[in-house]
Structure P
Amino acid sequence: MLENVEVFTQSSICIHGNKKVYFDPYQVPKDFHDADFILITHAHYDHFSVEDILKVKKDDTVFVAPMDVIEKVQTIFSSNQMYAVEPNQTLEIENLSIRTVPAYNVAKPYHPQAASWVGYVICLDGVTYYDAGDTDALKENESISCDVAFVPIGGTFTMDWKEASQFVNCLHPKMVVPIHYGSIVGSKEDEVHFLKQLDSDIVSVIKL
C-alpha cells in the first residue's frame, strides 16, 4: 500500500497515484516538476518552502493551503488553481477528495488554534491518507477514519512519541508512518519508542 509513498524529510510527503500529491515539500532532492497537487499545512519554513515548491510545481499544479500561505503563494506564482482552506472543510478538485482537519498546539505557542492551520485527509485511488500536520494529539481528531496516517512524533513543536502512539492507537489506521523527527527535532530513539507502544494490529512503516 505504501510503495507509492515517499517521505523526503520532516513532513515532506509525496504520494504517487492517478494524481501526484505533495504535502509540505521540503528538502526535495531534485527537480521533479510533476505535482498535480501541492497541499501545505501551515506557513513555517520547513512546511512552506518556496525553493522546494519550485522543484515540484508545474504550470497546472493545484495549490491548497491556509489563507496566510495562499496570500504568499499568490505573490510568487501565477496560478488560477489556488484554494484557501481552514479546518473542517471538504473539497472535491479534479476527482481528488480533500478534507481539512484541525492542527494546533494546546499548551504550546508554536501552532496557535487561531491561525486556522490544517491537517489533510485525502482519498486517492481508493486509499484514505491522513496527514496530521504540526499538531498536538487532539481529541477532536481521534475519530478520523483513514487507511494510512502520517503522524509527527518528534515533540517540542508537536506531539511527542508517547502522545503520538496513544493518538494513533485511538485513531487505529491500518498503517502509520511516523514523521517530523530525525532532522530539526526528534531522534531515532523516538521512532523506536513510538513503534513499541503501537497496538499490534497497526502496521508501522518507516520512511524517514
Structure Q
Amino acid sequence: MTTASLYHVVHKSPDAPPEGAPLLLLLHGYGANEEDLLGLAPYLDARLICVSVRAPYALDFGGFAWFNIEIGAEGVRFAFAEAEEPLAQVLALVDALRQEHRPTRVFIAGFSQGASMALAAALKRPRDFAGAIALSGLCCPEMLPENAAAVRDLKVFMSHGRFDPVIPIAQARASRDLLAPLGLDLQYKEYDMPHAIAQPCLEDLDAWLRARLDTP
C-alpha cells in the first residue's frame, strides 16, 4: 500500500511559523477516525502543525483500526504482529510530511490503539521524533528495541485513567515498567478518568509539548 492510502487531515494555526513549523502526527484509536483527535489541535501549542491520520482498516460497524484487538477478563490484547504494514505506512507518511512541510521537529501521538502505534514508530526510528505521546494505550513487548542505547534520548509522555474500563490501569503500569529500563526520558501520569483525555491530562500534555518546543 502507498502512503496515499493513509488519508490524513492537516490543522495549521494562523500563528504557526510560516516555515519550519514543528509537526505533530495524531493516530486515533480502534473504531474512530481522523476527526477524533483533530479536536485536540486548538488546545495545543499554536506553533504546531497537527496532522491527524486515518487508520487503514475499515471496520464493519464503522470507524477504522490499525490492527485487531481482543478484550478479555484481564484487559485488552493487541494483535500487534498485524501492525507491521500499517507501521511502515505511518513511517513512510512521516517521511513524506517532512518533505512537504520541512518541520524543525516531529512529534507523534496516539490514543488507545493509536498510542501503541505512536510508541512503536518512535521506538523503531527514535532519531526521527522529538517526542512520542501515548494516551491511554499500551506498550507491547514486541515493540522494544534490541539496542536500548538507541532510544535513550527519546522523550515520551504517557497518560492513563485510573478508571479505564477498556485498558485497565494495571496494563498501563506494566507498559510503563517495560519502557523504564530502556533509560529514555519518560513522563508517566495517571488521572481520575475513564478511557478518555480529560482536561488535566490535556493541560499536562500541552505543557510537556511547550517545554520541548521552547528547548532549542
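Assign the value -5500, calculated as helix-only ellipticity at 222 nm (-39500 (n - 2.57) for each DSSP H run of 4 or more, over all residues; to 500), to the correct structure from P, Q.
Computing helix-only ellipticity at 222 nm (-39500 (n - 2.57) for each DSSP H run of 4 or more, over all residues; to 500) on every structure in P, Q gives -5500 only for P.
Identify the structure, out of P, Q, from whose coordinates relative contact order in percent (Cα under 8 Å, 6 or more apart) was calculated to give 18.
For relative contact order in percent (Cα under 8 Å, 6 or more apart), the value 18 is produced by structure Q.
Highest-scoring entry among P, Q, by distance in nm of label points 7 Å out along Cα→Cβ at positions 9 and 33, is P. When distance in nm of label points 7 Å out along Cα→Cβ at positions 41 and 169 is calculated for each of the structures P, Q, which structure yields the highest value? Result for distance in nm of label points 7 Å out along Cα→Cβ at positions 41 and 169 over P, Q: largest is Q.
Among the shown structures P, Q, from which was the value 1.00 of FRET efficiency 1/(1 + (r/R0)^6) of positions 49 and 105 (r between Cβ atoms, R0 = 25 Å, to 0.05) calculated? Only structure Q yields this read-out.
No lab work stands behind these numbers, since they all come straight from the coordinates. Predicted, not measured: the structure shown is a model, and the values here were computed from it. Cβ atoms are built from the backbone, for glycine too; each structure is taken alone.
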